[in-house]
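What follows draws every value from the coordinates through simple rules; no lab data is involved. Just so you know, these numbers come straight off a predicted model, no measurement behind them. Cβ atoms are built from the backbone, for glycine too; each structure is taken alone.
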Structure 1
């Protein structure tokens, strides 16, 4: 993964090219105060300060940059510049770096596991806000971690590799790691075992748990869906539907990244990270449509669709999270296509019955320019989960309200007195934007982190 620290450096007055930020509304006033030569250059390059455009002007034997932005402070205002400018050092002219730093850093993200990156050297931004610098670097690194994990092919990233990611995180932050697999998994987490039992021994299912922090601090749990590849099981997906299923562990990637942010910031919490890690494969050992599955909670689930497996593994993990009596549970999951139909790829639905938690998450999402959209946990649809032979089904017939019924399924495994939020993230960007290339991406990660930071540190 790219080291972002060298790309955002303390400003100690060292030589650097200047960047002047302009909105389209302020362009005419700026232009009127420029020399004839500058006006001619702007006209020749058709520069009008539209967002994600820039103008290079000669200055003292080098160049200065004038950049068009939608607004002067945004995570993505400088992302296109970071992609397009030549290597070297830069500083903002008359402005603090602030939130702009994130786009500058992520504009230089490249996924290079399977091919070489470009040969352009680093573009370094100087900042006077040194305290804020470390936070921006951590946010960029967490986002890059999600991207790298989701972009990695399933042949190189299975349950064992997710375990290795958690193990590395535990070593870095002196956390305790526990992994349940084999007979113990089959006995104690039967739904996780059922979903992953068709995979090869090397890709066997497991529940990965990490504990960190002072046990006297408020307990929180972060849960991430870790389906490292999803064929759909015996209800097999068509090839087009299977093409991107390396990203079905995107919830686990988000959970790992959020846990990393919490621990790096040393928030005063007792953190419990849970990742049920499986491959939903096809073999003679696959679980079947019509099977009735036991659960850690003691409920029985009639399996009506082997391609609705994510909610099954999360059910056991949420039960385990609740046993520690946390005051808050957050789960991230690439759970339903219905969420994408309703809200598209960029807007994750947020499900929660807890009004203060909903308000905090929505406020954090707005502050971070990391949007979520609250969707209803509509009690009237709970009857759709009824089964004739078990306590519930995993996927109702008909496909109505698919994202809602999936969230209602999960709710049955969360203690009623625990604040809980479910984020149905896509974890993939179908088309690129400045600082956000096509491929794996983090959604609602910064919003969740800000909410936790404000709740538990007052920052």
Structure 2
């Protein structure tokens, strides 16, 4: 049977791989020949504050590997820099394609961009085909028995599991790489795309980029996934998968991750599957409640005004609060672009409940620094911590940064790695130096207020202030 399209263009964005790729699989199945393109979107890039933003290094290295794989198939990766609303339709016309295939992106800007591309292509009789790829279930696919979206995770997760069919929802989508257009056809449309060409500088990354690195990390995690339920809480251990960056940029398929979890079948693997369901849930929240990008999920907090000080936000941002676990976590983020999930909860609670700073300021800082930044998950996590989001727990749930440190970094190993000025402290002092005796501080070579800051707030006092603030907003 002949294929419906003679030539297609596969536009990759958050799916920087060749394996288990729904859009590329659909393109190569439906078109006789397919080209692959990535656009360095200046609408996004020009808004970035740092010319050495680590995300660009990860993207560039991943694309470089993808290009090498295409070259091994006799083809090349096409790139463009600028506004994809003009670049993609222009390239589609030049290549004389019948259809453009791409994976759906659910962020507000992406929806507007893709609608504009669809309109521009349609004027020239070119079809736009979109495929589900970065999630198992899209917003609106998992609904309550009454056909309503879920506002709380637990019932959503139960409904997700009830709807899930592994053969259908986690099936592999393998592209036919023999149906890729050859380099000889694509060479006239190629353009330089070094880091310099796109206007950014190379950065150091805490992990390797690319599809192969994603597969290797998943393989490595598979050997310890059984203990994930417990090990995931300790930041000094490698108890998490470290795959969030790969999911964010699609250097690994979420379907492959789900298949691995199901194959292992352990309690730890099931707990990890639950974390993957959280990703879908936050996308579902963004789909049904797009106002969360700017406003609290819970309308009752819409007029809440946070009394926190700018100086306190800056101390939190720079890891100078006087609470070692908070400071270690923030310094780790600023240095590497990564933060352990347990610590994300701790520092977010500290900013919003101890320092009484608007969660949106913390959300914006994470958006700037996180290598795995994802709008839906970042927003969902921050609103969860601030008690303004989709969470049934009481608003007075507040993390104690000292007891969290004692429980999850008992020996202070993580703190010492990122707050070296406290390296010689032991016992309770490593978790809260203000309780150390003068002799302990002297022996450790620490002068509080000089070598390391005094606590900028009292946790017990601020906890009560946070409870009163949120209670007043609720009433």
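Here helix-only ellipticity at 222 nm (-39500 (n - 2.57) for each DSSP H run of 4 or more, over all residues; to 500) was derived from just one of the structures 1, 2, and that gives -10000; the source is 1.
Supply the structure label, taken from 1, 2, corresponding to distance in nm of label points 7 Å out along Cα→Cβ at positions 251 and 435 with the calculated value 2.9. Attributed to the structure labelled 1. Source structure of the calculated read-out (mean count of other Cβ atoms within 10 Å over residues 139-146, 23.2) within 1, 2: 1. If distance in nm of label points 7 Å out along Cα→Cβ at positions 259 and 275 is computed to be 2.1, which of 1, 2 is the source? The structure behind it is 2.
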